[in-house]
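Multiple structures follow.
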Structure I
Amino acid sequence: MAFTSWRGIIGMVHPTLRPGSTEEFCRLAPEGLGVIPLFVNIKRGTREEFDKQVELYEPHIKLLAEEGCDVIHPSGAPPFIVHGFAGERKITDRWEKTYKVPMFTSGQNHLRALRALKVKSIVGATYFPAELNKTFAKYFEDAGFKVRCMEGIDVPFNKVQELSAEQVYVHIKRNFLANKGADAIYMMGTGWRTLPIIEMLERDLGVPVVHPVPARVWETQKRLYINEPRTGFGQLLATLPKLPD
């Protein structure tokens, strides 16, 4: 199949059928970037479900490689983070070796974004329960970050998209102020529609925010040798820092 996206093509495999994140990515992406989205169908958001999802990603990875994508993004942090910092890398190393296409998971993307912003410690916000949040916190700690807290907002997995951005703002601000010393805010997940609060949080709390959608756009640009800043969605996308080694 021939494509005419002259600045490169990213293939994405999303964890759920929930709309929103693909549309947000396309709105923030530079002109000339092609996007091919595919989906698995996580429904419950439980550890047991996440543990089994990697095998469902691989046929999509194979298809995107065959269609000539320049980079592949298996998105959704939890399905890979549950395998641990080292375990996740083994999965992507194997896929890159097998399919000959560079790729990055959401977790790897978020780590690079934090490093690019020179972050050392974070307050994390999720929409997952405490047991999973402990696993997420360990992933970031194993990668070298101090996790001041990783706190989930109490909402059913299939209702995340119904949260208002203002509710998420309150949740993040409360936890940031209660856990002193963090030099960044990390937001896990694209189920919530929260792009409008990124710059508000940065202004109010004085630290950068790493949100999955702008982080995804940033790394995609860097991997495809594009440098087109976008303001209004946080420091990362406005300044386009160098991709860490």
Structure II
Amino acid sequence: MTYCVGLLTRDGLVMLADTRTNAGIDHISCFRKLYAWEAPGERVIAAAAAGNLAITQAVINLVEEGIENPKTGDIETVHSVQSMFGAAQLFGRALRSVYDSDGKVMQSRDTEFSATFLLGGQVAGRNVRLFHIYSAGNFIEATPDTSFFQIGEHKYGKPILDRVFSFNTPLVESVKLALISMDSTLRSNLSVGMPCDLLVYRRDTMTIDTTHRIDESDPYFLGLRDSWSDALRAAYLAVPNPPWIGSHNPA
């Protein structure tokens, strides 16, 4: 399993992914799941992957090497698409291509064809956009009303984002929320593991602001983990006790 989150804000984009891959308790490995393509001044595109590792790696190779656009006949890559919508279509075609070549064989071996992506970034002259791409190759786009996506083991990290994050959250605060969301997931699910990869992009800069790998010894992440735990303890202790505790008539 994995956990990846993408946050679209008024100021830019935050993407965070763990690196744990497991195929049973005896086969736990570390693979990068956050990919980035940058041409300073021209484009920044990032993708986070969840699901079957063989499928997601095949898709990444296809979008880098090129796939024919059926409408134009041109060979398109993640380096040549003219918009983020075109990039989402490219990933969709790549997923369908992998399914066409491997899907039936996988089904015959009782292996689920499972792969999803978060795709975000900006092409010069266009808006920052964030997409959630499904195994079938179709996708939806984040909006100011629904401005974050998660893939993988998302349920543990979702509550903090639902309560606090919005499109207007400043970028640095969005980074903190993404990290808290990841920490909650790491604590509750052993199939998600460090190190984690972070990417931050500031709107209209056309260059990646920050990439950072966070491991178990990262001082900032350790401090954030302790600060968040302390804040939660203080918050629940500050909540008044239920008035009906100890009552002879709890109804």
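Computed from the coordinates by the stated procedures, all read-outs in this text should not be read as laboratory data. Because the structure is a prediction, the values reported are computed rather than measured. Cβ atoms are built from the backbone, for glycine too; each structure is taken alone.
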The value 3.4 for distance in nm of label points 7 Å out along Cα→Cβ at positions 130 and 202, derived from one of I, II, belongs to structure I
Output the label of whichever structure in I, II has the greatest value of FRET efficiency 1/(1 + (r/R0)^6) of positions 90 and 162 (r between Cβ atoms, R0 = 30 Å, to 0.05).
II
If helix-only ellipticity at 222 nm (-39500 (n - 2.57) for each DSSP H run of 4 or more, over all residues; to 500) computes to -10000, which of I, II did it come from?
II
Work out which structure the value 27 belongs to, where relative contact order in percent (Cα under 8 Å, 6 or more apart) was derived from one of I, II.
II
Given that P(r) over Cα pairs in 10 Å bins from 0, in percent, derived from a single structure, equals 7, 29, 33, 19, 8, 4, 1, 0, which label among I, II identifies that structure?
II
